[in-house]
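Have a look at these structures, which come just after this line.
Throughout, read-outs are computed from the coordinates displayed, never taken from laboratory work. Remember, predicted model here, so these are calculated numbers, not experimental data. Cβ atoms are built from the backbone, for glycine too; each structure is taken alone.
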Structure I
Amino acid sequence: MKRLDGKTAIVTGAGSGFGRGIAEIFVREGARVAVLDLDEQAAQVSAAALGSSAIAIRADVSREEDVVRAVGETREAFGTIDILVNNAGTSHRNKPILEITEDEFDRVFAVNVKSIFFFARAVIPLMRQQGRGMILNIGSTAGLRPRPGLTWYNGTKGAVHAITKSMAVELAPDRIRVCALAPVAGETPLLGTFMGEDTPEKRGQFIGTIPLGRLSRPDDIANAALFLASDEADMITGVVLEVDGGRCI
């Protein structure tokens with residue numbers, strides 16, 4: 001028996017990077033997956049590669065009407081929503097704190113934090129009706145061990161971690177588990193944004209801060225997500241699991 005047999009998941013930002021890796025392993029383990037992404041073509045390519053167990057939905061997670069529509073389309077296609085992975089994220093470019101514009105600030109908080117608020121409003125009532133559910137938020141080592149140049153991004157991930165713990169306590173009586181992952185920077189489209197510029201020298205400096213000596217990969221995050229989303233983790237809620245090669249030690 002596969003670990004997610006019979007379950008339906010929404011994975012946001014699943015057109016590339018960590019989200020695509022999570023969607024792939026979920027389908028491999030028996031789940032039906034709604035692949036959400038702001039980039040409609042990326043979502044379609046990702047879902048097509050996963051076959052009939054996946055559908056593509058174009059959605060801007062910072063817009064409540066898009067979130068409500070995406071949840072409705074997922075239910076229409078698959079009937080239920082058992083797992084929600086709030087993976088979609090963005091960042092302002094690594095630069096001094098006073099150089100970040102208000103528009104950049106608003107966008108990073110809307111995508112990384114407000115999206116969780118919108119999805120909670122849309123999905124928690126459904127999970128309560130079902131009598132169980134699992135919500136996985138993708139945080140970051142940036143929310144645990146912040147570094148200069150990414151102050152406002154760091155703040156969004158600190159918020160994700162705190163929201164995860166609070167949701168876990170409040171929703172436990174409903175048998176809705178809520179956990180988070182805190183990945184170290186990885187091979188995703190955001191890598192250059194985090195570093196300011198993606199050069200061999202910058203990569204070398206960053207990798208030098210990770211005891212296991214490499215960046216994270218989508219499969220690293222996907223494997224951790226699979227465990228937390230599976231029934232094997234039925235007694236685990238409120239955790240922020242570091243997937244960071246020792247970065248936060």
Structure II
Amino acid sequence: MKTILAYLTILATIFISVSCDQSIDNLYRDKARIQFKYYTLDYNKKMIFNNRTTFSFGMKGDGVVTDTAKIVVEFLGTPSDVSRTYKVKIAADSTTAVAGTHYKALSNTQTFGAGKFTDTLRIVVYRGSLSTSFTNPEDKRLALEMEPSDDFDLGMKDGLRSYLYINNYLSKPVWWDTPLRYDYIGFYHPKKWKILISFNSRFSNAETCPFDINNEGRQYFQGLANYLNAIPTFDDETGYRIYIDRMVPQN
């Protein structure tokens with residue numbers, strides 16, 4: 001019960017704090033109002049607004065060609081003890097992804113589960129036609145827009161459209177180029193990062209390197225150099241062999 005009350009308090013706070021700046025015709029009366037969840041709370045309970053979700057196959061194994069992207073949906077109103085339906089359309093004016101090629105065609109009508117405050121819109125995404133280039137990275141964008149339904153009116157303006165970006169590359173983690181560490185791991189290449197992740201999954205954190213360069217980290221980086229010396233690893237775009245400090249053309 002405390003969890004439910006806390007959630008309702010957060011929603012009420014968000015509604016009050018942003019309603020003065022957004023176009024909403026009146027408070028929900030007969031029907032709840034549906035929207036994409038477009039905010040998160042940081043450690044200081046400050047709201048961070050974001051209507052973008054990125055799904056990257058870059059972290060997935062090469063054998064993963066189909067997966068599911070997830071976007072959180074919420075409502076303003078009273079919970080229901082029965083499932084309800086809401087409607088989502090593809091906003092063609094802002095979409096570059098192609099149905100059947102980059103994602104599975106999405107039904108216009110979706111189900112919001114009984115007794116839930118939030119639910120998940122699941123979108124099946126495909127890897128096969130996505131570029132693997134990290135020198136010229138490419139995202140395919142799917143723009144999603146809420147529509148009114150028999151069960152829901154529309155919620156906050158900023159929550160009515162959400163963007164899903166689909167890609168197949170690994171962009172350089174923040175910690176890669178820090179002094180000292182760069183001396184051990186050299187230039188960035190996504191295959192080098194994948195090898196480090198295979199050594200220890202904690203390397204998958206893009207913001208912070210979990211290992212001290214003077215201790216365990218150095219051992220992992222030396223292990224990376226040894227791996228690249230022993231096991232031929234190639235750049236997919238140029239065909240060059242990857243070493244810890246360079247890429248070498250092959251005859």
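Here Cα extents along the principal axes in Å has been calculated and equals 48, 37, 36, so which of I, II was it run on?
Numbers: I: 48, 37, 36; II: 70, 41, 31.
It was calculated from structure I.
Figure out for me which of the structures I, II the number 38, 20, 8 belongs to, where Cα extents along the principal axes in Å, for residues 107-146 alone was derived from the coordinates. Spell out each step's value before the answer.
Working: I: 38, 20, 8; II: 46, 18, 18.
Considering all the candidates, the number was obtained from I.
Assuming 1.00 is FRET efficiency 1/(1 + (r/R0)^6) of positions 51 and 155 (r between Cβ atoms, R0 = 30 Å, to 0.05) as calculated from a single structure, say which of I, II it is. If you can, show how the numbers build up before the last one.
Numbers: I: 0.15; II: 1.00.
So the calculation was done on II.
If helix-only ellipticity at 222 nm (-39500 (n - 2.57) for each DSSP H run of 4 or more, over all residues; to 500) comes out at -6000 when worked out from the coordinates, which of I, II was used?
Numbers: I: -13500; II: -6000.
So the calculation was done on II.
Given a value of 9.2, 24 for Rg and Dmax of the Cα atoms in Å, for residues 171-210 alone, point me to the structure among I, II it was derived from.
Derived from II, not from the others.
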